Structure formats: structure tokens, C-alpha cells
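Trainee: In what follows, structures are represented as C-alpha cells.
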Structure 1
Amino acid sequence: MSEKISVITGATGHIGYALLLKLVERGEKVRILIRRATKQFDGIDCEKVFGDVTEPESLEKAFEGADVVYHLAGLIDINVGQEEKIWEVNFGGTKNVVEACKKCNVRRLVYASSVDAYKPLPDNQEMVELDRFNPDELDGTYAQTKATATNYVLDEVKAGNIDAVVVYPGACIGPYDFKVSNIGEMVRMIINKGFPVSLGFGKYNFVDVRDVADGMIAAAEKAPSGEGYILCGEKISVDDFIHTLCRVCGKKEPKITLGKGLVNFAAPIMEVYYKVSKSTPLLTRYAVRKLVSNCNFSIEKARNELGYNPMSVEQSLKDMVNWIKNNT
């Protein structure tokens, strides 16, 4: 019998790299689809196939003989005016992945959607897994593409064309932040300079990338086809998050707290600065809207059916800070 192969798209990303390490540690044979060579994978026992989710031929080459495909490749941040590209990658790329899985007779697809596909419920109502999404009700191109792609995957399952499960990760933190995420930019800023101010409003739901990787592996092994699982972690206020991060970094905690009105005024100015300086956006109007929206996601289904048990934000941030200090 031939050895089972797991394939990862998006292995250069935050979750994808964590998933790669987990699978290799389990002794699995892993193949990754990457666009170019990178030292990120030096010393890791995995097969590399060069290609892109927008190139169907490269997907068929990568998926040949695969047992499970973990599809994580996607665009999160994108400049205004390039919305077409995010649709091409997040929706078009997912369609290509599904078609390649069908052609290559892949046993199971595990698709990483996002909690951004969920329309925030009012009054902090708890949000649980859905089996249908309405992209027109969502804020932002990223959320709309993930919702549309998720509907496509679930429709293909219902039509009997593919065996697939979907996971919905929250905002990711933790080690392996090679590409420097928004949170990673903040961590690096605090490590180097501290952070003089905090925010007196907003909260968000953060999850460690290693917990998401564990959830995806469990979904591949245990979940019935067509099921979905929210993979979030701890809900924490922005103020508590910033203070926790400063303590973890050994920096003074901020004594100044900014209100929503002042931040709303400053956000458009900061967006211009980010664009001109080509730096990672931290404070934008979209970010403010996200921070004040409902992030009360239930993980009970994943906990009960997958054995999902995420770590605390503080522990994840400690590991993230240590990784950044040792790898930059």
C-alpha cells in the first residue's frame, strides 16, 4: 500500500506553517504547494511543488496521490483598488482546489474559511456554526470572498461531488509569524519601542495558530463530511490585550487610553500614512469596525466533537514574543 500524503496550500502562512510542523512531527508524508523557494522550510522533511492556487495545472501536480488536502492559501490584506485579486485567489483559487481534488480523487478536503464569513449578531449574541452564508451582508472584500468560497465548498459536498469539512479560525497569534501579520507588527513594535497608548474600547477573539492546526488535523480525521467548526480562542478587550502584550515583552504598560471618537478621527490619516510608507496597517477604519463588532463565537462544537482545547492569549503571546526575538 502506498504511503498516505497530506498536501498543504498556504504553507508559508501563519497557520499553514504550524500545520506543516504538526503533520511532520506526527510522521506524516507532507507535500506543500509554494510559489517560490524560501529558507522558511530549510530542515523540514517535506516535498515541495511550485505553483499557485490560480494555476489549476500546478494543483493537479501537487494533489496527485494525496489523501488529504488542507487548503489555507488566501489573501487577507490587500490595497484598495485590488479587490479583483482577492476574489481571484480566495474564491477562484478555492474553486480550482475543489476541482483538482475531484480530478485527483483526494479522499478529503479541509478548507480553512474564517469567522469573518459570519455576519456579527447584535447584542453580543453567541454565534455558532452555519451551513449557509450571505456575502452581501458582510463588511469588506475578504469576508465576502471567504463566505462565497465556503458556500461553494459546502454546495459541492451537498451535490455529492467531494468529501470536505470547513474550519473557521479567529484572529491568529502565536509563533511562526514569518510574513509579519498585523498583530505581529504590533508585537515587534512593542518589543523594540514599547507602546505608549491603549484603546478604551473594543474586544476581539484570538487563537493560537498551533491550536488551529490541531483543530484542522482533528477535523480531517474525525469530522463527518460537510460539517464546519469554529476554531477560536479567548475573547479579550483591546485594552487587556495591549497591557498583557506589554507585560510579556517586559515593557511599561501604557497609562494613556484613547477613546473611540479620537481613533475614528485618526484612522483615515493613518491609512494614508500606511499607504505612503508601505508599512503594515494597524489602525484603520475597518479595524475599528471589527473591534467594536460581536466576536462572541462558540467553540463548543469543536470542543465536543474534535477535542479542541485552545490555550490562553497570554501563553500564546509569550511564545510569539520568544519566537520573534529568536527569529528576527
Structure 2
Amino acid sequence: MVRRVGILTSGGDAPGMNAAIRTAVRTALHYNLEPWAIYRGYHGLIHGELEPMGSRDVSGIIQRGGTVLKSARSEEFMTPEGRDRAVDMLRQHDIDSLVVIGGDGSFRGALSLQEQGVNVVCIPATIDNDIPCTDYSIGFDTAVNTVMDAVNKIRDTASSHDRVYLVEVMGRHSGYIALYSGLACGADVILIPEVPYNLDDVCEKLRQAAKLDKTYNIIVVAEGVRRLDDSDGSASPAMQIGRYIANQVGLETRITILGHIQRGGDPTVRDRLLASRLAYHAVELVARGRGGKMLGEVNQQITSFDLAYALAQEKQLNMDYYRLYNILSSI
């Protein structure tokens, strides 16, 4: 019989994690399970940062960004000895199951614990939305809305000064944030890691726009796009691209790197509801003794997948959105 369930957040924080924690705790209590907080992810698990949680412990957190359980990287957990210590810590506290809220790295850590006999269920939470077997991950919607709000403000300045603004957003390997926010903001150019780009074509597009009396342009750049000069490690892709455009086209450019502002903020309604639904079904699986799973939202339905299977898949960008961007941004 499952008696105690540990709850941890790991990897980068994402808006909506607190909503998932709240639901996991209260659903566990509904099923007569004892929810235990594990602070600072796998690092905290190894070092015994655990304590029981009650319903009042998660009051007033649903609207907060970040994670009240905190998060931390753990090089120690990457070693067999570190994982053995994590399993021993769970056994010392009689914790039978684990709900892991995080991204790809967090899931791989959970799978290693599952292979050592720990019952784990994973919930996708990453603003990059790069987890397979789910249409959306917790935090993505909030991050995209944050970017959209920033670009809307930048557009006001761009139009006032007849400039080209390049806005660099997160997405080291995934173009979801850049594509969705750029499309929603009416960006003139969107550059993402999944699609090779020709910067001379971009420059020509800007020249043609100028001939049609378009006085400003917005370019959204994912941080993971190909750099123009790999030897210039100090310059971001947007900075390199901005300099190239200024030199080739003669337009005044400005660079805005949004950075970690995309991680923060109050979660949107969509993220709060998604987090709550995923966490409820995760604890329900735990109560039924089913582990080694990840949960995702597919066609608006919460669906479970074998964790090993999910990690073997690759999230594909929805290219319909990219084709739509090409049509809408054509001159």
C-alpha cells in the first residue's frame, strides 16, 4: 500500500509549478496519502531536505510564479553513488512514491529512480515546451504571454524611431517560444533552431519592406539559432544578426534580450488549469500503484505514457504555425 508520496520540482522553474504542488498535496490528502515536500530537487533529496506537508502549507500559492519547493542542479545525482543516496533517503522516510515536476533532465533522473524500485510519476513543466507526448507543458503559455507583452511595448518604440528591433527569446533547442510569440505579435521575421535561415534573404526582405514605406520591423530570434561567428562567444545570436543587418542594409537596429524575465510572473489561467489537472491525475496514478509514467495533455485530454517511451521520443515543432507565419509576414 502506498503511504507517503514525495513531491519535488527540478530543473528550471516554470510558472504554474506552484499550482501543481498545491493540487498534488491536496489530492494526496484526499486519497489518504501523506504528501512530503522535497526541497531543491534531487540535491535536496540526497541531502535530506524533506518534510511533511498539509493542506494549509499550500494555501495562497496557486497564483505565484516560481516554485515554493525551490529547484537546484545536482551534479551529485548524476553519479550512481548519488542516486543510491537518494533512494536510501526515500526509504529512511518511508516514502513509497515520487511526483516529479520538471523537464527532460528531471524526467531522466526520475527514470533512474524508477529503475531502482521507486514508484515515479512525472509532470511536464518547462517554458520551452520541448517535452514529447504532451501538446503543452506547464509554464509555456505564461512565458509566451510575457514575450508577447514585451514585444508589444517594443513595437511602440520601434515605430516611433523607425528602427529594426531584434528580440531574443529563450529556446536553446526549441523554437516554440519564438514561433508562437512571434506569430501572435505579428513579427516580420522569426528565426528558430529547427529551420535553417539565410540572413541575406532576411536583409533583402527588409530592403523590400523599406521600398514599400515600412518604417520599422520586429525580428524574433530564438537563442538557439545558428550564430554567424562561433568564435565570437560573447555576442548573442541576436547581437550578431543585428550587426550584420545594420552593415548590409544600413538600418538602425536595437537588440533586446528578454532572458529570465520569461520564467517569472503570475501563471496564466491556462497554466494554472493545466498544472492542476496534471497533478490530480499524477497522484491518482500513485494511489493506484502505477508508476514509471509521465502525464501529458494531448488533444485537451490528460493521457499517461510509459516514462521510458516518452524519453525516447522527440518533440516536433508544429510546422503549420511556421507556414502561417510565412504567409502573414510576406510583403
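Throughout, read-outs are computed from the coordinates displayed, never taken from laboratory work. All values derive from a computational prediction rather than experimental measurement. Cβ atoms are built from the backbone, for glycine too; each structure is taken alone.
Trainee: Here distance in nm of label points 7 Å out along Cα→Cβ at positions 131 and 211 has been calculated and equals 4.8, so which of 1, 2 was it run on?
Mentor: The correct label is 2.
Trainee: As an exercise: Rg and Dmax of the Cα atoms in Å, for residues 147-282 alone, calculated from one structure in 1, 2, equals 16.4, 56. Which structure is it?
Mentor: Of the options listed, only 2 reproduces it.
Trainee: Same structure again: If relative contact order in percent (Cα under 8 Å, 6 or more apart) is computed to be 18, which of 1, 2 is the source?
Mentor: Structure 1 accounts for this read-out.
Trainee: Out of 1, 2, which one gives 2.9 for distance in nm of label points 7 Å out along Cα→Cβ at positions 35 and 291 as computed from the coordinates?
Mentor: Comparing all candidates, it corresponds to 1.
Trainee: Another question about this same structure. Of the structures labelled 1, 2, one was used to calculate distance in nm of label points 7 Å out along Cα→Cβ at positions 67 and 99, giving 1.3. Name it.
Mentor: Considering all the candidates, the number was obtained from 2.
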